[in-house]
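Pasting the structures in now, so scroll down.
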Structure P
Amino acid sequence: MIRACVFDLDGTLIDSLGDLAASGNYALKQNGYPERSITEFRSYLGDGVRELVKCSIPEAERNDGNISKVMREMLDYYSEHLLDNTRLYNGVVPLIKVLQTKDIRLFIYTNKYHYQAVEIVSRVFGQDVFEVVGLKPNGERKPDTKAILDSILRLGLGTEECVFIGDAPVDMITAKKAGMYAVGAAWGYHATEKLIKAGADFMADTPLDVLSFLYRYVVSGNEK
């Protein structure tokens, strides 16, 4: 039986692309680099802000010093504009309410820096809805599983009792590496084909479609 759901954040629960792109373009412009389109930023998402910045900088300028400088300026700007245009995806709130009625533990595992993830989640969902696990200094980003496994196991949950819902290939890889079920969020930023190739057990077209997968294990108690 499923006892916990682990969600990615950007592209799964929230559409933050506009604010991330605006922050990235601010930092690029400050450093004399050309701005990038929304479509380009969409393709950079999923592997953390450093990788996003690396991809957005002209290839000839991609050294550690330039990447770190642009990343700091992007993060500083983003911290002041976390929710300018960010919104919840339709269906997320009803999904969370259903899961809460089933006593499903809720986690967020994101490559966003922890302090920013916590602020966004607390402002959008309120306190004590999710346990948020974000990227911390010197921490490893997805697909590393240590941070989320520490949280899961501390509560006495088994990984086979968990479903990971995310929109990026790295989320599916993380789920499989952790021994969790992998549900792809087809409404997010990445193509369905990529999520299936990365190991998705099920593709949900909308947030509420996640319940179609969960029903067999939460309601019926069947095993996979």
Structure Q
Amino acid sequence: MNIKALIIDDSLTDLQEIDAEMKKIFSHSDINVESVTETVPDDELFKVKYDLVILDIDMPEISGFDIAENLTGNNPELTIMFCTAHDEFVYEAFDYNVFFFIRKQHLHDDMNRAIQKYVQYLSQKQKKYLLQNNSAVEYNHIMYFEISGNDVYIYTDMTDRSGDTIYFKERISLKKMTEQFSDEMFFQITQTHIINMQFIAAYSRGEILLKNTQKFTVSRRRLTDFEKAFTKWSLR
């Protein structure tokens, strides 16, 4: 698989180090990466479609957050990673659907975890949930399943032209539905909800916050198993 990556950092030294570290880690996978590096982004950059972008946040001429907003506006499928020495930006970064937050002071370890997670994400992205009408939805677009009697509602991160969330309704048994997907990626947190763990933005004491700001509570009897599964997923 070939991907195109963009790295932006106002420090040329940091830029070269980030690029070298990223390529070194990708060299151990079956993904070929072509990278573009920039210290000062221009308007032409926003016209190109990239698969992966690694951004510094605190830059003198433009914020990494502003760049992320511009790039994802043209390419919603884009994967954004922030790479910064400022830990205090981590919470604000989630407003931009960040895939991973890389700390410069832990560049090797964090980059290794980020790229490994990204490689696994690309692998999962090729997997699809088959609907009863023989169309399919990619796993990485399914946020959660909601079970209501004999019906299952499949909520995605996609929206229609009106900005409303796209969802699908299926009449299918829970057993037959769950046979399709990986237990590592999806977890049934209550009798009525199965969550895709890649959409979890934050978790604390049984409370889940999804990247779209929806909140869910894990049932008490499933709490221990969920925390083990979520920890395993987070450390992938």
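Suppose relative contact order in percent (Cα under 8 Å, 6 or more apart) works out to 12; of P, Q, which structure was it derived from?
So the calculation was done on Q.
If you work out FRET efficiency 1/(1 + (r/R0)^6) of positions 33 and 169 (r between Cβ atoms, R0 = 25 Å, to 0.05) for P, Q, which one comes out largest?
Of structures P, Q, the maximum of FRET efficiency 1/(1 + (r/R0)^6) of positions 33 and 169 (r between Cβ atoms, R0 = 25 Å, to 0.05) occurs in P.
Determine which structure produced the value 1, 7, 15, 19, 20, 16, 10, 6, 3, 1, 0, 0 for P(r) over Cα pairs in 5 Å bins from 0, in percent, calculated from the coordinates; the candidates are P, Q.
Going label by label, the one that fits is P.
Rank structures P, Q by distance in nm of label points 7 Å out along Cα→Cβ at positions 113 and 153 and report only the one at the top, that is, the highest.
Answer by largest value of distance in nm of label points 7 Å out along Cα→Cβ at positions 113 and 153: Q.
I have -13500 for helix-only ellipticity at 222 nm (-39500 (n - 2.57) for each DSSP H run of 4 or more, over all residues; to 500), calculated from one of the structures P, Q. Which structure is it?
P
Which one of P, Q has FRET efficiency 1/(1 + (r/R0)^6) of positions 57 and 193 (r between Cβ atoms, R0 = 25 Å, to 0.05), as calculated from the coordinates, equal to 0.15?
It must be structure Q, since only it matches.
Each value in this text was obtained by applying a stated rule to the coordinates, not by laboratory testing. Computed from a predicted model, the values in this text were never measured in an experiment. Cβ atoms are built from the backbone, for glycine too; each structure is taken alone.
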